[in-house]
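Just below sit the structures, each encoded as structure tokens.
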Structure P
Amino acid sequence: MSMQSDSVLEIDVANEAETDHLGAMLASVVEPGLVIGLIGQLGAGKTRLVRATATALGADPTSVNSPTFVLIQEYDSRIPVYHFDTYRLRDVSAFADLGVEEYFGGDGVCFVEWADRVDSVLPRDRLQIEVTVVGPNARRLKITATGRYSQKVLSRLDSAISALPVN
């Protein structure tokens, strides 16, 4: 784990259990109204991170799956989790037509998979998480804050990670 700057944090996870732990730490610092854009190839672990975060917020883990065909999943938890998947959408306007702006800045946390496909309609201030496959189970997550609100969340995440005991 390394903080590259005030607005970028890189985290290496060796396996799914570490991804789950990161999701739990993320759940401990998110706030209603936060939008998290997820970028990464198929199978990179985007949905796994959403499941881990939603579960730590109190959602039923069996209800969290990729909303590829439904497009929006809502998970009942301490802070509502709204999970979008733009993989199958034909264009940005199809995403906007879902009424996504009503979710952004609302009472929950919004996760948008394939965020790079709909960048122009996402809030300017968001956390952007790029997941890169670096091994069979290992991933590198580059978490970028794009504004003041997301920067506050990223700083709290960095503090939570820094407080962990070193193995």
Structure Q
Amino acid sequence: MKCAAHPEIETSLRCNKCGKPICPKCMVPTPVGARCPDCARLNRLPTFSISTRTYLKALGTGLGTAIICGIIWWMARRWVPFPYLNLLLAPGVGYVVGEIVSRSVNRKRGTGLAVVASLMVVLSYPVSYLLPGRFSLSFMNFMYVDLLGLALGILLAINRMR
């Protein structure tokens, strides 16, 4: 018997659903036995199939969340003059942005959505500094602490999207 997809290969395997002869190259192991690629139906999970509309929805909600979180971040820094506050606030912003973006796209997952969420965390940081009445301490003195906080926030946002 010759394989249906590779006529040069002899085989004794058959698809357990349609009975088509298959070789080890085109055999797809499934929990119910060996199947041909047509019967195995190797589709992506719906959780990972993301359309352009889903990306636009994630961008819209992420942008709104980033602006709101940036304003809250600015208010917290203004009312609590603690120099390492960004190290605590940035991971919180990352979690909130990741969770809201995840819920807005019906808990879909993927690398593209993780990138969207992490960019929105990064966007919320300059929003918190662009508002008037900034924190009185110098911006450059705590830049490394802020970067560490942002890195933690990005990791939390990515974790919520994967």
Structure R
Amino acid sequence: MRAILTALAIWALSQGAALAAGPQGFALHDAPRPLANIRFATEDGKRLTLDAFRGRVVLLNIWATWCPPCVKEMPTLDALQSKLGGPGFEVVALSIDRAGPEAVQAFFKRVGIENLKMYIDQTMLSATALRAFGLPTTLLIDAEGQEIGRLIGPAEWDDPEMVDFLKGYAQ
């Protein structure tokens, strides 16, 4: 695992990545970066793109029900959405489960997720387009739809230091 994280860090640095760091290793870019306008679906099958969130700051978490670190951090993302979610900020938990909405619905029910909306990309193409080479990967996206920074790996999203950090970006 350490070798994978080291390789990812080396890759990130080679891409001209972060000059600054937030809590829990959150890497901030020196300037906002354009993102692919990925496609995914809601729980009821409605198709969306990242453009649907323009005007809001988004914490985009790419995860799967079969990923143990993702499963562990999901309740903290739910708590973060409860604390900061609103017209200017949204946690978008994007599942890349090939099993589809049924698997995610069952997981949300089992774990007690109450504040997150369900977003799904069964094709997993969004993870590739966003260069999410490990799960979970979380991107902080500004109101113009550009990536401000990212964290590869799990985090405690409801930790007071993390909440304060993200509150500085939420509108």
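Where does the value 4.2 come from, among P, Q, R, when distance in nm of label points 7 Å out along Cα→Cβ at positions 38 and 118 is the thing being computed? The read-out was computed on structure Q.
Taking mean count of other Cβ atoms within 10 Å over residues 86-93 as the quantity of interest, name the structure among P, Q, R where it is greatest. The partial results should precede the final answer.
Working: P: 14.0; Q: 21.9; R: 18.1.
Between P, Q, R, the highest calculated value is found for Q.
Look at distance in nm of label points 7 Å out along Cα→Cβ at positions 62 and 94 for each of P, Q, R: the largest one is in P.
Structures P, Q, R were shown, and helix-only ellipticity at 222 nm (-39500 (n - 2.57) for each DSSP H run of 4 or more, over all residues; to 500) at -7500 was computed from P.
Read-outs: derived from the displayed coordinates by stated rules, not from any lab. Computed from a predicted model, the values in this text were never measured in an experiment. Cβ atoms are built from the backbone, for glycine too; each structure is taken alone.
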